[in-house]
Structure I
Amino acid sequence: MEKSKSKQATIYFDKNIHRAVKLKAAGSNRSISDVVHEAVCNLLAEEQKNLLAFEAQDYEPVMSYEELLNDLKSEGKI
């Protein structure tokens, strides 16, 4: 993470979550900020992937109840 382009933010963690993040950072020889930054980037990338998958889904056309009844009648089903 480039420090010159970084913005500072204050976040609050549950005590045990903070301990886990601190241990993760220490174990990987990184700062807590780097660990949190990576986690947030991963979360946002996953969200973007999910949005693209949602947009790519092929949905049935939206039809009003009246249109549905008219179609059923024209097909001789009601």
Structure II
Amino acid sequence: MLTTLRMSCKIVELIEKRITCPYCGEDWIALADPSAGSADYVEDCTVCCRPIVFHMDVDADGELKMLIPVREDD
């Protein structure tokens, strides 16, 4: 599913991915922005509020290939 967010005259398409928190084990929806390419970023779990490191892999065409959540202390 795509979510569209308008930011200062630029439309950014966010991709919704269901992930499982590596701390509490709860599932929730993370929003990924593949427009900037592959990246690592930190986002707090919406359930337990612990910091999750996301490894995002984007191909040359700008398509999201992987979004891997891991514990910050791993």
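I, II: which one has helix-only ellipticity at 222 nm (-39500 (n - 2.57) for each DSSP H run of 4 or more, over all residues; to 500), as calculated, at -20500?
Numbers: I: -20500; II: 0.
The structure behind it is I.
Which structure, out of I, II, was distance in nm of label points 7 Å out along Cα→Cβ at positions 41 and 65 derived from, given a value of 1.9?
Computing distance in nm of label points 7 Å out along Cα→Cβ at positions 41 and 65 on every structure in I, II gives 1.9 only for II.
Given -0.67, -0.91 as the derived value for log10 I(q)/I(0) by the Debye sum over Cα atoms at q = 0.14, 0.18 Å⁻¹, which of the supplied structures I, II does it correspond to?
That value comes from structure I.
Bear in mind these aren't lab numbers, they're just calculated from the coordinates by the rules spelled out. None of the values given here were measured: they were computed from a predicted structure. Cβ atoms are built from the backbone, for glycine too; each structure is taken alone.
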